[in-house]
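S.K.: Presented below are the structures under discussion, each in the form of structure tokens.
Rule-based calculations on the coordinates, nothing more; no lab input. This one's a predicted model, so the numbers in the text were calculated from it and none came from an experiment. Cβ atoms are built from the backbone, for glycine too; each structure is taken alone.
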Structure I
Amino acid sequence: MTDISIQFHALRKELSPLFVEVAKKPEFHVFAVRFPPFSIVEIDPTRLDEAFADDSIDRLSFTMQPVDLSAVRGGMAFLEASPGALTLNIGPMTKNGLEESILSTRFDASKGPSPWAPLAKKIRSITKAGVVAVNPDTGATCTSRNHRFTKGARELELTGVPMMQLGGKIKILLHD
């Protein structure tokens, strides 16, 4: 198995061009997820920029095969029906600040190289690694060398918008 898991802070408008390029490949299918309540629909890849502009979409998933959504009742059921799918949980802007985004997949390497590796590489190329996590209740801190952020997230933080992790429970301080 080849795993990709990248936690990062980014603005939707920074992510859109990367994923729009990937979605142009005819072998990929794109799904928009909202919750709660859970709903999932396949979207036209040529309209992916509209999906990124829609704050009600919490997650985008990409597959290399069609998925029968009639039996899908939740996020885990979708992943079971679409092994090797790439999932982007899009960090929302909340009253607490900008939440983290997560790009993840588990791909069977025996089927060849992961089609998602180039996209993961692009995410890494537009982000910088290294943050400090702060527990707002206790003030305890720890360094996370792997958590990443974009230029736009850093600029937003400099205007006073907090970067949040784990559902708004941990504040992230981005390094220069």
Structure II
Amino acid sequence: MIDREKINERLTFARQRLEELGEINKKYGDISVAKGTDTQKLIQEFFFHLVGAIDFLAQLVNTSKNLGIDIEDVIVRKVCNQLPKGDKIRVLLEKLHPETRGQNLPQDPYSEEGSHFRIILMRNRVCHHDMAGFSILAIVPGLIKKRLFIDPRDPKPNGSKKLVIDELNEFWGLVNDKCQKVLKLL
């Protein structure tokens, strides 16, 4: 059974992967010069655990609110649909796990809404499609930098204007904050 500890455990695991990426960033001065297989594994695990915390949260909401959704069928969208519109938990869950299929990237990809959208996109790419989730940009001739994709679904995806490690820290903070708010409401 999913409980608060399991959600916080997933967030901790994501934070640990982020700290390991931070160590690589310090060691090499930038993630982009580290061995790709090292960073790819950590990026995959970061998004797996980060979104896993959201999925676990949906399970906890289902049981705590007695929504009656079978454990095999619990997804954030179904949980939200069982909660009244305007319910604080529903609002937070909808922000945590926006629908991305067939949807356009929000106008501002760096906004809270855009960041949550991109978190789900990136998790899908790195965990389900075996893609790195990075774009590689030549900033100056001979100097290569990696950036997270703005929208990896784009046939010619652009890289973020933010450093990977900074953006991943922002993503973790957004998800952790909303998860903690939902936990306080339960």
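S.K.: With distance in nm of label points 7 Å out along Cα→Cβ at positions 80 and 160 computed per structure, which member of I, II shows the largest figure? Let's see the in-between values first.
M.R.: Values: I: 4.8; II: 2.1.
Biggest value here belongs to I.
S.K.: Let me ask something additional. Given a value of 26 for relative contact order in percent (Cα under 8 Å, 6 or more apart), calculated from one of I, II, which structure does it belong to? Please list the in-between numbers first.
M.R.: Numbers: I: 26; II: 22.
Structure I accounts for this read-out.
S.K.: For helix-only ellipticity at 222 nm (-39500 (n - 2.57) for each DSSP H run of 4 or more, over all residues; to 500), the calculated result is -19000, so let me know which of I, II that is. Walk me through the numbers before you get to the answer.
M.R.: Details: I: -6500; II: -19000.
That value comes from structure II.
S.K.: Starting from the value 2.3: which structure in I, II was distance in nm of label points 7 Å out along Cα→Cβ at positions 88 and 112 calculated from? Write down the numbers at each step before the final one.
M.R.: Working: I: 2.3; II: 1.4.
Considering all the candidates, the number was obtained from I.
S.K.: Once distance in nm of label points 7 Å out along Cα→Cβ at positions 8 and 40 is calculated for all of I, II, which comes out largest? Don't skip to the answer; put the middle values down first.
M.R.: Working: I: 2.4; II: 3.6.
Largest one: structure II.
S.K.: Comparing percent of Cα pairs over 14 Å apart, for residues 64-103 alone across structures I, II, which is largest?
M.R.: Numbers: I: 57; II: 47.
Biggest value here belongs to I.
S.K.: Computing distance in nm of label points 7 Å out along Cα→Cβ at positions 56 and 120 gives 2.1 for which of I, II?
M.R.: Details: I: 3.3; II: 2.1.
Answer for the origin of the read-out: II.
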